[in-house]
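> In what follows, structures are represented as structure tokens.
No value in this document is a laboratory result; all are computed from the given coordinates. Computed from a predicted structure; not experimentally measured. Cβ atoms are built from the backbone, for glycine too; each structure is taken alone.
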Structure 1
Amino acid sequence: MLRPLCLLVAVLLAADGLSAQGLFRSDEPLTITLTTNLRDLTRERDSTNLRWFGTELKWLDSAGAERTMPAELRARGHFRRQTANCAFPPLFLRAARGDREGTILQGNPRVKIVTPCRPASADYQQYIFTEYLAYKAYEIIDTMHHRTRLAQITYVDSAGRGRPITVTGFFLETAEEVADHYDLANFESPGTTWDFLEDEIIARISLFQFMIGNTDWSTSGLHNIIVLRSPEATYRAIPYDFDWTGLVNARYATPNPILPIRSVRQRLHRGPCRTAEQWAPTIAYFKERRPAIDALFSTPLPGQDPRKLAEAKRYVDEFWPILDDERRFRREVIETCRPDGN
């Protein structure tokens, strides 16, 4: 009788593990309402000591029943948090352990919310859809990635000041949660060079960033990159934050003035130096995944403007001929590399 009992325990533990990360176990968009001191939350953003604001989180469970729980919200980020740049900041959402049990936040002590920084602007809403697709595209490139979940979010001011704001945003894992998910340690020491990282993975990352037109990342500065450490002292990088890309083409995005490009739509490779022979397996790897990437950019998400999706797909489509042209790949990727790091 011991063996069946052991199997039953294993099944129960596996089921518990599945429920513990329910938020990111599905791609089905959520519908949630966040009721908080919305006025103060959206005003207190330039402080170095940002406060958490008590919040009621309301959602529909899998049976369609309305559920509520206490939570907290806080502004986060850098550029999009500043009042001069955005009317609404990106957010952290957290809840106490006891309040999370049996809810959509079970197993997630803190998550990020990526939300339009100008909720009244249709263009800014479309940026969210395209950035979300960038995360889904990276899932095709690497099995280790940040998990995401789309959500229709209604923000309500608890004091009734102003109308509710309804947008589409998405939940995003924190670096700590990504590390926990893969049973690795979050490595937070700056100065990381290419030699420190898994060669093929950083090559894939740099070619992916080139594909989506992203120069806003740095391994040495740990900027829009997390580095995870294994027990065997190997190091794995994972990129995030894709709004400052040619793919999204946000009106506020401009390249760093020290770079030899004038628009984020111009691709610039900022990855490691490798020979054509060393790049060949990476190029083949991307070509194998082209059908999945093409499919991703072929069907609009609920609420996404098909014209904006087509614009994003055209941008990605411009990447593939570079892989097929040896001279062009040499000129645009091999000869623009960064020898040690970026």
Structure 2
Amino acid sequence: MDNSMNLTAPIPVNAPGTLTARERFARAARCLPVDRPPVWLMRQAGRALPEYRKLKETYTFVQLVQNPELAAEVTLQPVRRFGFDAAILFSDILVIPEALGQTYHFKETGGVVMDFAVTTKADIEKLSVERVVERLSYVDQALRILRKELGDQTALLGFTGSPWTLATFMMEGASVPKYSRALQLFREDKTTFFGLLEKLTAAVTAYLQMQIATGIDALQIFDSHGGHLAPAEFQEASGRWTDQIIANLGSQVPVINFSLGTHGNWPDLIASGANVIGIDWQTPIAEARKIVPSHLAIQGNLSPTHIAESTPEIVAAETKKILDAMRGRPGHIFNLGHGLTPGAKLENIAALVETVKAQQ
């Protein structure tokens, strides 16, 4: 049985205070009234939690990602500790390049390295879309475990990297201070660049269709490197490919479009077909409220630096400012303006969640 919240299916209107976390998230993503904004945090599963660090004493990051039971456990850890309204699959955007034939691993000193860089047309031609879903069956298994564990109480989110962001990693072959090769290819040889992005769009579409079939309630597309593009280049190099994926998926589940550093491209983001627009910390959410149409939900956008560097009192105050700025606007999902950092303080995460849950 598919337990996903279909966008076309009616969601019952319960009395105030009786919504489950799953219902709250589903309603907010569709801009329907809720008792309070749902809350989850990007990168909530993993490195900030001591229970995750304990597992890392025995398993590598990739081992945790590729073992369905362990991936499910890491996904559930922050929900148990903080009571988030949504759990997001513990995984990595680089599972797509690996499924295409470009293996990755994490260095002990931090950062990602891949077995080779995609630098030529011949490298692109070697990438195989046909077996992506088969090679990512461990994700399918993890999501099915999670759907059963979370039941009807907590929303379950899937995700992927955008084709552009994936291409930037694939062409460098590692985490680097400056991602330049994909941009150079886009500017100098669009035919070859488009060949790579077409493969990535097909792979991501198949991957997300697989996730939807497991019963996820929504999915997020991370365009983490969208801000590396000039505003005039964004739509052709990145936005159009994300738009195509969203169109391919139809209206099966809500889609959250999070594109970091691209607030100069509001018209493109609004027209992407996504149901929810993720706002990074660089844009005041009150400004986003004025720009984003009322039929689209808004997700965000406390700065992650507050969680790592501030006190619980400051975090509560900053969280309340965002809640006040969005008060009365249906379709607000509380989140950070980017992901949790390894130095995130648990007491600050708790203060954020408690403040959101106290919202009236």
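> Quick check: 1.0 is what I get for distance in nm of label points 7 Å out along Cα→Cβ at positions 86 and 326, calculated from one of 1, 2. Which structure matches?
2
> Assuming 14 is relative contact order in percent (Cα under 8 Å, 6 or more apart) as calculated from a single structure, say which of 1, 2 it is.
Of the options listed, only 1 reproduces it.
> Next up: Tell me which of 1, 2 gives -10000 when you compute helix-only ellipticity at 222 nm (-39500 (n - 2.57) for each DSSP H run of 4 or more, over all residues; to 500).
Values: 1: -10000; 2: -13500.
The value was obtained from structure 1.
> One of 1, 2 was used to compute FRET efficiency 1/(1 + (r/R0)^6) of positions 102 and 118 (r between Cβ atoms, R0 = 30 Å, to 0.05), and the result was 1.00. Which label is that? Walk me through the numbers before you get to the answer.
Details: 1: 0.25; 2: 1.00.
Value 1.00 for FRET efficiency 1/(1 + (r/R0)^6) of positions 102 and 118 (r between Cβ atoms, R0 = 30 Å, to 0.05) corresponds to 2 out of 1, 2.
> Compute distance in nm of label points 7 Å out along Cα→Cβ at positions 38 and 286 for each of 1, 2 and report the one that scores greatest. Don't skip to the end; give the middle numbers.
Values: 1: 4.2; 2: 2.8.
Structure 1 gives the largest value of distance in nm of label points 7 Å out along Cα→Cβ at positions 38 and 286 among 1, 2.
> 1, 2: which one has volume of the Cα convex hull per residue in Å³, as calculated, at 170? Kindly include the intermediate steps, with their values, before the conclusion.
Working: 1: 170; 2: 124.
Source structure for this number: 1.
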